[in-house]
Structure I
Amino acid sequence: MNVALGVALGAATVTQPDFSADFVSEIYYKNGVSDFESCFSFSRGSNATFDQFDSGLTHVDNDTIRQFDCGIILENSAVNHVRNSEDLTTSSWPLVNMSVINVGTIMGYNFYRIENVSSGKSFVGDQNASVLFSAGDRVSCSIVFRQNVESVLGTRLRLQVIGTIEASVYADVDLATADIIATGGGVIGEPILEEIAVGTYRLSLWTEASSEGYAYLRATLLDAIGHPQVGGHKADIAAPQISESFSSYIPTSGTAQTRNADELKIFLSPNVYDVMITYSDLSTAQYFDEPIDENGWTVPLDDERLCVRSITCTRV
């Protein structure tokens, strides 16, 4: 008979979990020290990517779990509606007062240098990949950029969600400092700026469709006071994405692509358990009185917290 152990701490007793998994240290406990394969099953059925700070974008096949220094990545399915995220020179990307050239692969990403060639509105936008959203749908977009490209001091890169769903929603970053310096437009969530690899950043923002309509992504170059100007304003960008939710990067070449949901199952002796999931930011989610049988227990997915640090299960 398995009995949860207790450690006496003065008058208090701390119950030790019957099962624990530390995905950072890769230490697993299930009736003694164990390994991942003895505790879990994992499936996804599609390729996926994740970012490693020292080496950049990493690709994994089908049912390979994405495990690295923050833990493991578990995501719901997502679609990148941008049809040519790997080539910004195709007709999907109509240029206005702007040039674009490929500058090669850096930290695993295929980067393109955009530069204002005349004054006025200057942008690259994937208008041909506009996707129809319903009222109330979340519309998320992201782009990757390099800091400290040889550009005029104060150059801003503006990322916009634009279309008939809502007034233009945008966030500006200063390319020299890699700081968000302005936001605006309609309904906008808190933009996210993260350094995903050495000198490489992802800017993400989202809005909510106020009515049924189309949306697409636009990148614009501005000067220090927010005006499009010529004379050395340039940026290296990569991996444009527009989706219904924040997601790891999904590469596309000619058509929208889907990454399937991750499915992680825990297998324990059949019983009722309290389960605690700890995420990379050390926040937690707790599930009480969860029955686990011979078919296992599927770890719930969280659209906002994608990286799981550890899981414990304690028999009730």
Structure II
Amino acid sequence: MLKTKYTTKYLIIFLLLTCIGCFKTPLQKAIEEVASDYEAKQPAVNISRNGHHITDKGVSIQNCYFGIKPSDSRGWDEITLNYTGSKDGNLKVDFVNIIKGAVGGSSMVNSSIILKNIDEEAIENLYMKPQGPCLENDELRKKYMGNGKKDKVIVRALKAREISITSNDESSTHLEVNIPVSSGGVGGKIDASASSSDNSTQVWKGTQLYFAHQIKEFLTTIKTRLFQNIPVDGSTDRLAACSFTLNGIDIPNKSWKGALNCQGDTQPTNIGAKLNGYDGKTKNGITYSVTVRQTRPGLFEIEIFKIVVVDA
């Protein structure tokens, strides 16, 4: 019995080790083959998530990171995906409601999906916006103080601007592309001239289907901060390369306006927000974030953060 027990155990382990990849979906397999530095976005979506970071619950709905568009980008002509079996299997994992079986049709699928005219969208030289959702209150900012906080951020995404679907079996379900963006669709429209007359192949053009992304880890740190009380038209001491001048307070609207004066600038940067709210600028990859609070009549507390984002 012991021999049988352990033989079965090791046989299962052996099969699992030799079958790495056997349980991957068509989208996962295709991305590994044609863009190995990417991973499949499951399910695919209709908007780019570049600048969003990964949380314990998945991709954050908040866009905390921003960057510049790189001068170079890649592109692919097409990627082919073959789906068979239940329409609630791999097809649903990869696309959920963006590409799905027709209502009232067969529960089985046997179709080829070709993603065409593939663009790469990317950001680099990442920074945080001072009024961004990751810095909007003291509790959130504390996470980035001291030694900083590491975030895994989506920096590249692949988008298909054309989708072609061919049904390989008349008895299987007919696949449809969800078009209305308002309901999570990918936009675009059917190209009748590119589709077959019997509808066995249909082509949608002008789509926005984001189906793969690249994730990198960054260390974000609030390096230094300055607190100083000044009157209207007063200026703070310099924090690293920048100082701040409070130009005015709009009492009825409870807002402030001012200017960041940074070394190397030809002119100050005008910024403003509600009292206790944040605004600022990014210079050479470093963000300077400013907030204004009223401490007593005619005097205002200025708080400035210097925020640095580097590769982890």
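One of I, II was used to compute helix-only ellipticity at 222 nm (-39500 (n - 2.57) for each DSSP H run of 4 or more, over all residues; to 500), and the result was -3500. Which label is that? Label of the originating structure: II.
Out of I, II, which structure matches -0.64, -0.94, -1.13 when log10 I(q)/I(0) by the Debye sum over Cα atoms at q = 0.12, 0.18, 0.21 Å⁻¹, for residues 107-202 alone is calculated? Let's see the in-between values first.
Values: I: -0.44, -0.98, -1.27; II: -0.64, -0.94, -1.13.
It was calculated from structure II.
Among candidates I, II, the computation of relative contact order in percent (Cα under 8 Å, 6 or more apart) that gave 25 used structure I. Source structure of the calculated read-out (mean projected area of the Cα convex hull in nm², 18.8) within I, II: I.
Every read-out reported here was derived from the displayed coordinates using simple, explicitly stated rules and does not represent laboratory data. Fair warning: this is a prediction, and the values are worked out from it, not measured in the lab.
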